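Have a look at these structures, which come just after this line.
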Structure P
Amino acid sequence: MLTYFLLARLSLWAPLSPAQRRFVWEQCIHPMLIRWPMMVARPCLLGLALVFGKWAGASQSWLGVGLVFLAGILLGDLVELALIFQRRQRVRQYLKDHAAEIQSVG
């Protein structure tokens, strides 16, 4: 979700239709996010958030557990956001290099 907001700031992303955005997501962005470091980082961050929450005493209520779980998921999203921010030039280049293919998606 947060990744989508970062992409909305790219000037080349705004004019794309939802189908074109989905195509770019599937062809360019999603492959960046499913590499092994990202696949390991997300569950590790969630686990660390849960362990920290247990240590901090959040396990005494369901609200505390839910908030810690949400924080762990948001940490994973922040890692994705940082990765996309770091590689935004690659996304821009992909949009330029595959402009005709993207336009054909319609």
Structure Q
Amino acid sequence: MYGCEAPTQLPAWVIDDYEFYVCPNSFISTQILTWYKKYKQIKNGICKPIDYDTANPKFFEAINVYENHFDNFRSNQSKKQEQDKNFKKLDDIKKWEQKE
């Protein structure tokens, strides 16, 4: 991936106004990647669910943190899309008014 071996002169990754000059994978530890792979396999039904009473509580705590942040992200994206739609409607109205 672009920027994984060394920082780059151009942004390797851009989110809104933030530019990153290194590969996004460098921000994620191998422990997090391992947890995420297990989580996705369980969530997608590829492997059997973990027994709540015998599993490490940190695993479930990580799920709660991840899903909470992911839900917030999805909510913010929905709000942003709705705002963009409303701004587009306003722009369309302004264009229509200018034509008259």
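What follows is calculated from the coordinates using simple rules that are stated; it is not laboratory data. Everything numeric in this text was worked out from a predicted model, so none of it was measured. Cβ atoms are built from the backbone, for glycine too; each structure is taken alone.
Things worth noting here:
- With helix-only ellipticity at 222 nm (-39500 (n - 2.57) for each DSSP H run of 4 or more, over all residues; to 500) derived as -23500, matching label from P, Q: P
- Answer label among P, Q for the case where relative contact order in percent (Cα under 8 Å, 6 or more apart), calculated from the coordinates, equals 42: P
- Identity of the structure behind 0.5 (criterion: distance in nm of label points 7 Å out along Cα→Cβ at positions 13 and 29, calculated), options P, Q: P
- A value of 17.3, 56 for Rg and Dmax of the Cα atoms in Å, calculated from one of P, Q, originates in structure P.
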